[in-house]
Structure I
Amino acid sequence: MTYQENLFAGRTALVTGATQGIGAAIANRLAALGAKTIAVGLESNAGALAAGVQVRQADVSNAGEVDALFKDLDALDIVVNCAGIIRRGAEHDPAVFEQVLAVNLTGTMRVCTAARPRLAGRGGCIVNIASMLSFFGGSLVPAYSASKGGVAQLTKSLALAYAEDGIRVNAVAPGWIATPLTQALQDDPARSLAILSRTPLGRWGTPQDVADAVVFLCTPAAGFMTGVILPVDGGYLVA
């Protein structure tokens, strides 16, 4: 056990994009450490979530649904923005480009805005999910890359703006993580080999790797950290 049991006892956490993959791993990790955890997704499927995690449906690109989600939440301690989409090969279409930004970037801002008054004065924190594509481009994913670059800059800006409320705002930037979003790449021997050859630690990351980094940023150990974009990539960015 990396962290003390019941580390987040008495605290409430909300995780978007949390019904599968990285988001589900984060929600489960927070719940295992004692937080009352709300997992938000487009589907009510809770198959990837631990018992006791509350599941709510909401589309972060829909202002009305986000307003409804937060309506009965009086106080929060932790918010993790993990909702995101990628449309490889289709993102050069301006309509698809806008759709991706609406979820990944504007959706993150919408949730942060709604969460701010509920986190204020509680030593609350926000962790956004950026990406290694926050730092460099992707020819097939201009929208995803732009949105994640925006998430990194948004994180820094909100860290400044929310500090007066005692809210820390950080982000993690996952590298190549084994999730349904990367399954096609994992299944392509040539592409997977190229990825692993550049990754100093020599393996695909797991959702749990990302979840543990998110948890760290929510703990008192990170109490003097805000505006940080923390890579979780096995060294890919520095290779």
Structure II
Amino acid sequence: MPESPKANADSRARNRPIRSFVIRSGRMTEAQRKALDTHMRRWALPQDRQPENYETVFGNPNPLTLEIGFGMGDSLATMALESPQRNFIGVEVHQAGVGRLLALADEFQLSNLRVYCHDAVEVLQQNISHHSLERVNIYFPDPWHKTKHHKRRLIQPEFLTLLHSRLKNKGLLHIATDWEPYAKHVITVVNQHAGFNNIAGSKIYTDPAELGRPETKFERRGVKLGHGVWDMAFKTCHNAEER
């Protein structure tokens, strides 16, 4: 007997991957909308090209940095502007942020920057080749404060394994948060993964200036409200002797 529509729906719900983000309908400024209409062809990459050859995209073999969830894109644009010898890929699901970054890319003519407006997990799985990234930046991901939502947190063992497979040996994973319980969650989960070493050692947390992370508008607002910021950086290793 064929399954009922309800049974099929329940099965799909069980097999649907847990997302670390929710697409919220937010207002875009006219400038952001115009940038999406005008600049997507120049700086955005199609997610259906798998895997992508980034040496061809950028026209050079420069080291590749991926930023996941770049928000409004100001810090990513700053890093790309200040490091022309590196190539940068930004991934963001919210169109307003993508539009803002595209406007900045056009303003500064950032030839070393490309953008995906898509789920970062799928971009990593389908578009990024194994051991091709020099660095991954994840700045201020949603901490999903409520206990029942902790399963939505981006930094989980399976996701770390995916990142490890895309980072080169001795590649850098840099995570920043303004929510201390989330910082402790990150430290716990990464410490349990055999493929990463904390570069700060027993100090645990790292000075963002040493890692070249620009201060974000989000961060400045939080600091004014008395919030702390925790930066954590980890190098990949591929055998037990490196730990």
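Couple of notes before you dig in:
- Computed over structures I, II, distance in nm of label points 7 Å out along Cα→Cβ at positions 69 and 101 reaches its largest value in I.
- Highest-scoring label, criterion being Kirkwood radius over Cα pairs in Å, among I, II: II
- Here mean count of other Cβ atoms within 10 Å over residues 189-196 is compared for structures I, II. The highest value is that of II.
- At a computed 14.1, 44 (Rg and Dmax of the Cα atoms in Å, for residues 77-124 alone), which of I, II: I
Coordinate-derived values only; no laboratory data. All values reported here derive from a predicted model rather than from experimental measurement. Cβ atoms are built from the backbone, for glycine too; each structure is taken alone.
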